[in-house]
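J.: Once you scroll down, you'll see the structures, which are given as structure tokens.
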Structure 1
């Protein structure tokens, strides 16, 4: 069966949908559900106890035909360590990313309700920090373009530059590998890992999309959306499904851009599109 991922926005929408029961019945016969740690963490951060537990009840129903997967940063760490252990035989799909303990927690909720406030505060601070990185970098980029010929690279051109020889994101990739493994790879090793590990390449593409959108894109060009850190780094999960569904317009645009950059063959759908497809209808 196809693997299906719902963004938190979809989980919230579907849990409140009058057609919820009918949709779950259809989902169970057609898909394997993949519930990301990001989705569980965002639900955990829901301030209202009653609403949080109602959504968790719904997620528990989805788990009857699904699994949970690790946080995106843990996935990258596990992939990097597997590559370092034996780069010659490394195959990224062979690295187990199932998070069984999280599946148990969604059901038992021994800790989720206890850490709700702390999780919400942490998410806010992390997102502020992420946005500040690009806010700080914007003026230097503007000065760079004003001082040159004024031409700004397209998103694909930027991606090629950043991951090319001596590129900033090639260096970033090497640093992330070192953080995971404790060993700094050569540039050739970093490039090899990037090309052979789609989750890692998706992460770097997500950084590229954020940098382009927040620091480089000409104002006259259409925005790619400005999703926060958790939403844009959900790019890592794209390679673990055939269908990814979101109810967030900004995330939809950004993830579509990531998928195009890394030539990923899978579907990214809006909630209404997916619902119509599920029932064999035409989306409005």
Structure 2
């Protein structure tokens, strides 16, 4: 049963992650890449669970380092994601970030140290490095929660200036989901054995998390996907801050057209469309196509 649970969890994670990544592929920016990494980290962690279930994890000690390193980046990535989304300055050399760099740097150092060890003792060393009582394992949830707390603070500070259908609320759902998940996992380690948490509790949590992501993504896309017939027949005013061509691009973008489809319809190059989109985003102060579409439809 545990094997089937972990396989199901991995398949579901991959389907959701690849679905969201493919749906946002045409609008690649910093937020896209951070989102892709955040979605795929649990998939890599779930591969580790499957190796543990099949009893072959000890054959891949260096893979364990990769998993633990990536898991430790979730908090910082969510924090930076929030900063970028809110267009807040990221203080890369703040005390919290410096501590994070040092801890991640230690994991990297330990990785190369393990790489230099003899094959027959690598597994034992890795198990010891990431034991429950290890200093760096203990500090892991603390650093994660500090990053998530900072992101939450930024969100609440900004929320008063936002409408309920604003994209920032999509970030809120994901942020809260990550926080609850991290807290639940840490509590689970006090209640259950470590093996039970990693092989049984974790995959169930992954299934729940990605179900939430699916539901939130559906809600988010529903909010920002206008009805095509309404847009096509709507009487709209050109935005004065945009040129005529930029207004044309914005309307087609709001209709859900891809960059290539916009290029074909306006008889311009794909790269020119990308340039227009970036100019539009900057002029109307939005971060992505969904926000631009919402900005357009809200002014019909």
Structure 3
């Protein structure tokens, strides 16, 4: 509490009543501000720059506040603390109400975000994803080293995707877009969250990442899967109405679905969460086996 008050005083804030710790490095202050602790200054500075660039494009993202000395962070004991205005709203709930219309809405929002990210790309340097290197040096490496079993035809399918992947439109993407990173007040969109993983990659990655995170708990149940199909069809349609998807992108959807689940499997395997890794492999295999029934435009 003492260190938080010290940090807030640097921002000339002295009247915080409620402090809620969200996780080890994040605090909610009076539902007005978000305080975050960071250890990587270079990454933090990039996040601040990205936020500033997107705000200038009228994209609703958390705004970093400046201290009384005009700094964007406070340094204490080797840690860097930033204070942001909290965006009001609740997480996206795709299966409440009309799933297709919900998908239509977020698909359009994602297309608008991509347009803005593309406009600022010349002003923002970031990691440029390399599909084949990540497949071989991260995904397959971590899965095999941790003895997580995966069918060879799934691995072959990922390799087969490389040629098509090279044809897909690339740009700056969010890279971690899911229902908890899109906020709404009732049915009105209020903002995007968490751009920590932003990178240059195929724009389809964000679309498929959003869709697969919604599919995780629904693909085992036929009724829930059909609802998910409505949501995903809406996402594709809403996106396409603003930024037309290419034929190659439509063809690439099942490949990217499988690849994303393999990425999650590698992440969990690397962190010793073997059961979670195996669950991701199981979902990748299900997608591979059922790729012909996935929604398309």
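J.: Suppose you compute helix-only ellipticity at 222 nm (-39500 (n - 2.57) for each DSSP H run of 4 or more, over all residues; to 500) for every structure in 1, 2, 3: which one lands on -18500?
T.: 1
J.: Figure out for me which of the structures 1, 2, 3 the number 57, 47, 39 belongs to, where Cα extents along the principal axes in Å was derived from the coordinates.
T.: 1
Quick note: the coordinates plus some simple rules give every number you see, no bench work behind them. It should be emphasised that the depicted structure is a prediction, and the values quoted were computed from it without experimental measurement.
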